[in-house]
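Several structures are given next for inspection.
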Structure I
Amino acid sequence: MNMFLFIDRAEELEFLQERYSKKGFDFIVMYGRRRIGKTELLKNFVKDKPHVYFLCNKTGTSTNI
């Protein structure tokens, strides 16, 4: 069970839905301060869509590949 509440992200979800519905291909990079809900926003958006989720860290290219 997810213990986090997902609230007040309608504008961000609408933006992602518009980009997702567009014909063609978009590549979106999401960044920001830590612990503000970036990962939860993406997980909530893609939960009912086919998707690839790739999370990188600062350890270097060989670790992230």
Structure II
Amino acid sequence: MELKVEIDFDESSKEWRRNKNQLGNCMYSYKKTKKNCQHVNDGGKRCRKKCVVNDNFCEIHF
């Protein structure tokens, strides 16, 4: 039995870029919201970075 895989790379690229900002030179960054990351480290301190769009964590704790 052989499985046929068809990947639409244009659609994949479009979806991958949906939550990112283009910076130039083929570099991207995640889009961020105004709320702060919900991550709490071992010492009890909260992360102060901005959340990625549609998530509760920053790009480090994503």
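Bear in mind that the values in this text are calculations on the coordinates, not laboratory data. Bear in mind the structure is a predicted one, so any value in this text is a computation, not a measurement. Cβ atoms are built from the backbone, for glycine too; each structure is taken alone.
With distance in nm of label points 7 Å out along Cα→Cβ at positions 21 and 53 computed per structure, which member of I, II shows the largest figure?
Values: I: 2.3; II: 1.1.
That would be structure I.
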- Message: I have -4000 for helix-only ellipticity at 222 nm (-39500 (n - 2.57) for each DSSP H run of 4 or more, over all residues; to 500), calculated from one of the structures I, II. Which structure is it?
- Response: II
- If Rg and Dmax of the Cα atoms in Å comes out at 13.6, 37 when worked out from the coordinates, which of I, II was used? I
